[in-house]
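There are structures below to look over.
Any read-out appearing in this document is the output of simple, stated calculations on the displayed coordinates, not a laboratory observation. Owing to the predicted nature of the structure, the values given are computational and were not obtained by experimental measurement. Cβ atoms are built from the backbone, for glycine too; each structure is taken alone.
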Structure 1
Amino acid sequence: MQRLKYFYRRHALTVTLLFFGLLSIAMVAIVYLQPNKILSGSDYHFHMNRIENLALSIKQGEWFPRISYFFIGGMGYAAGLFYPDAFLYLPAILRVVGLSIKESFIVFAIAINFSTFLITYISGKLADFNKKQALIFSLMYGLSIYRFADLVNRQAIGEVIALTFFPLMIVMLTRLKKGEHRYWYLLSIGMAAIGYSHMISVEMMGIVIIIYTLLNLKRFYQNKSLKYLIAAGLLAIGLLGRYFLAVGEQMATTIFQVTAQPLAFLSDRTLPFKDIVVNSLTNAVFHANTVNVGITILLGLGIACGLFYYSKNDRDLIGIALGLFIATTSIMPWHLLDHTIINTIQFPWRFFAIITAIVSYLVAKDECHLLKNKYYFYLLILLLGAGNVIYSTNSIQNQSWRFRTNAAYNTPNPYYIGAGHEYLPAQTDCQKILRHKKQVVKYQPHKIKITNVRHTWGPLSV
């Protein structure tokens with residue numbers, strides 16, 4: 001035992017990285033490494049098509065495609081413009097070098113997990129956590145049920161990537177509140193990374209930043225942090241300028257489905273308070289009516305609220321987490337915002353991601369010094385690990401209909417463009433397109449001879 005402790009002290013970083021790597025693989029092993037089959041999430045078609053489109057573009061020498069021409073049988077879709085592909089180059093390049101869609105996605109999922117653990121751990125060190133606290137921060141967040149459901153059941157790849165940077169945002173806000181201005185630009189980089197993953201997450205995090213700033217406006221001013229916060233915001237806007245300018249130009253000249261016919265209204269996507277609590281206590285498998293934060297985060301939030309009057313420095317975060325939790329329920333009058341830009345968030349329960357980041361931070365900060373008790377430390381790790389194993393097992397048993405054979409999973413369908421068809425012009429009749437999938441090139445064979453047909457990503461008759 002003494003030798004192990006000595007070895008760990010000498011090679012703490014290496015051991016930690018190895019642990020994160022093994023954990024990243026273990027998280028996807030149960031649901032993704034099944035022989036001859038793989039669990040498919042509700043959004044997997046759309047995101048696999050995004051990866052396939054980027055891979056085909058790279059093969060053609062076009063590294064930064066604006067139009068996703070793989071979609072809709074070759075007619076194209078503006079997915080790459082409205083939904084940035086910045087973090088999809090890894091799986092796309094893996095496709096280019098010969099890996100299957102399944103193999104590329106599994107490697108990508110492992111990389112996302114590892115990045116989440118690592119960035120959360122680094123964020124913990126930025127928060128002046130010791131190694132044990134930083135580790136708990138990483139495990140609490142990386143193994144959280146909402147993030148796991150996003151990765152496995154929804155396969156909402158853009159959102160999952162964005163979640164990687166949420167802990168960094170929370171920590172950087174607390175640093176600025178304390179007057180620690182060093183590394184202030186990480187707030188901008190984190191926001192830009194979120195934006196180039198999932199723009200809805202930028203909107204949500206922006207709301208949290210505004211609320212946090214208003215709650216601490218006096219302290220930000222006294223600590224001379226306000227100017228750094230403003231500078232971080234301007235830098236983030238600059239870093240995201242490429243996206244905003246391109247989308248703004250399109251939105252100014254064209255009406256798209258995303259604004260003309262919203263996929264969902266916030267008021268229709270809330271759940272009763274009681275249901276969310278019960279679903280969280282049981283780590284219910286993800287469905288529109290069972291989405292939850294998981295038992296560990298729920299208990300952590302409950303303990304944090306119980307210690308509200310003792311946690312003077314973190315009352316703002318506790319209040320935000322509790323407020324967002326209530327906002328995901330039918331208690332919140334979302335109908336007042338159904339026809340505003342806030343409705344682009346679509347599902348109030350997306351805020352579970354921010355709640356998870358905040359509660360993970362609070363638990364790791366450990367105001368009650370519970371982590372000094374090794375039994376509490378190991379019990380917490382056991383609870384997190386067991387929760388994921390049970391959740392994975394239940395996903396397999398309760399959602400067996402989501403499994404696809406390797407052959408089916410590796411065969412993308414370019415006509416899956418998302419349930420809302422958000423990035424089609426409003427006047428486009430998508431059903432008409434689906435009814436006329438066959439594309440016929442009419443010409444006079446005796447006058448023209450076509451010998452070099454390169455259109456291989458959709459049905460084409462010549």
Structure 2
Amino acid sequence: MRKVPYKTYLSEDELPKNWYNINADLPTQLDPPLNPRTTLPAGPDDLSAIFPMELILQEVSREKYIPIPSEVLEMYKLFRPSPLCRAYRLEKALDTPARIYYKYEGVAPSGSHKLNTAIPQAFYNKAAGIRRLATETGAGQWGSALSIAANMYDLECTVYMVKISFIQKPYRRALMETYGAEVIPSPSLKTRAGEMILAKNPDSLGSLGIAISEAVEDAATHNDTNYALGSVLNHVILHQTIIGEEAKLQMEKIDEYPDVIIGCNGGGSNFAGISFPFLRDKLLTGKNVRAIAVEPTACPTLTKGKFAYDFGDTAHMTPLLKMYTLGHEFVPPGIHAGGLRYHGDSPLVSKLYHDGLIEALAVGQRSVFDRAMIFAKTEGILPAPESAHAITAAVDEALKCKERGESKVILFNLSGHGHFDLAAYDAYNEGKLDDVEYTDEMLKNGLACLSKTAGTVPAV
């Protein structure tokens with residue numbers, strides 16, 4: 001067998017010119033978001049207070065390919081194409097016949113894949129005459145990306161950062177502030193939503209659901225401000241498919257095709273970004289490819305959650321989304337994979353999982369860092385804790401190949417580096433990391449909030 005290059009690139013003129021919209025190829029139609037006051041499908045008027053019309057049109061589109069604006073492509077060229085790498089040293093350490101590839105998104109200025117959607121969101125908002133963007137961030141990757149993108153388009157940026165991550169990751173905050181963003185620990189006293197949470201629990205460590213409530217309220221109450229979201233919604237998923245579209249072209253160059261595709265999964269954007277262009281082949285031609293979404297045992301949205309209509313935030317400010325959820329009042333334990341601590345999931349990812357077209361796996365924090373260390377020592381890249389969830393599943397699949405004598409091709413998305421996560425690696429090295437299980441009792445309590453909307457939304 002000929003030697004496959006360690007890294008495979010595309011030239012700038014080979015960059016994909018379109019985003020892929022899997023909504024066009026779904027066997028059955030996606031359940032629409034609902035206006036919580038009327039329980040009718042949410043229309044453009046329900047979203048126009050916080051999103052520009054171009055993003056609203058992308059959110060509801062069933063066109064298979066959405067052209068990437070030339071201005072966005074030029075910005076992408078700052079860091080795209082990202083490399084597709086063969087993990088030779090990891091393969092050797094595992095003594096596996098599997099061929100392991102990873103798409104490395106940590107080369108972006110923000111250190112993660114999040115800039116793939118931050119740039120077009122800033123572009124469309126600037127074109128719509130918006131002056132400021134408000135958003136939330138968990139681990140800080142999304143806040144960093146939007147801060148950079150807002151700076152590119154001369155927009156102001158306000159970031160509500162989940163308080164536990166604000167405490168754990170001071171240098172993520174410093175990066176956002178370097179690009180001009182205002183970073184506020186959430187819950188805060190800046191919004192009514194934050195005040196309500198703090199009145200109930202002054203020591204709240206926050207959650208993405210709470211931070212989303214604050215950012216949406218901020219945007220909805222200021223005419224010059226829109227809301228920007230880093231995951232979950234269809235238009236965000238759409239923008240991230242640049243990852244998988246590139247990966248397909250790169251694998252064609254070396255005459256390879258994955259048997260298994262893996263991504264970590266919180267809100268769904270990076271898993272969808274790497275897998276959806278390949279799932280197109282599964283949906284349209286029956287290609288035998290597996291896609292595995294990997295989540296933490298502390299926040300097992302797909303593996304333990306309920307497929308139901310639920311709010312995307314804690315204070316009931318978003319439309320109702322049909323998704324796997326742990327309940328919008330969920331406040332997760334303070335595990336170090338802050339980007340995966342969300343109570344819900346992408347409606348698109350949720351539907352694919354519910355229909356049996358993708359798989360899901362929950363893994364514990366200690367095993368994640370065990371595998372992250374192996375990867376760092378063999379491949380020379382310190383992975384973000386979120387990305388290390390994908391590494392964990394990739395290693396498990398490679399070891400299964402070793403046991404069975406199978407030479408499968410494994411592709412995973414290394415969605416970001418861990419240079420701002422050294423406190424987590426310190427805790428691991430000092431033996432201070434514990435696994436956190438989301439128990440059935442916790443699940444029951446978390447889902448209790450869904451009963452508050454029972455009878456007002458369609459039955460599951």
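With relative contact order in percent (Cα under 8 Å, 6 or more apart) as the yardstick, tell me which of 1, 2 scores highest.
On the way: 1: 23; 2: 19.
Going through 1, 2 one by one, relative contact order in percent (Cα under 8 Å, 6 or more apart) peaks for structure 1.
For structures 1, 2, calculate Cα Rg over 2.2 N^0.38 Å and state which one comes out highest.
The maximum falls on structure 1.
If you rank structures 1, 2 by FRET efficiency 1/(1 + (r/R0)^6) of positions 237 and 381 (r between Cβ atoms, R0 = 35 Å, to 0.05), which sits at the top with the largest value?
2
Given that helix-only ellipticity at 222 nm (-39500 (n - 2.57) for each DSSP H run of 4 or more, over all residues; to 500), derived from a single structure, equals -12000, which label among 1, 2 identifies that structure?
Computed on structure 2.
Suppose you compute distance in nm of label points 7 Å out along Cα→Cβ at positions 21 and 253 for every structure in 1, 2: which one lands on 2.9?
2
As an exercise: FRET efficiency 1/(1 + (r/R0)^6) of positions 157 and 261 (r between Cβ atoms, R0 = 25 Å, to 0.05), calculated from one structure in 1, 2, equals 0.15. Which structure is it?
2
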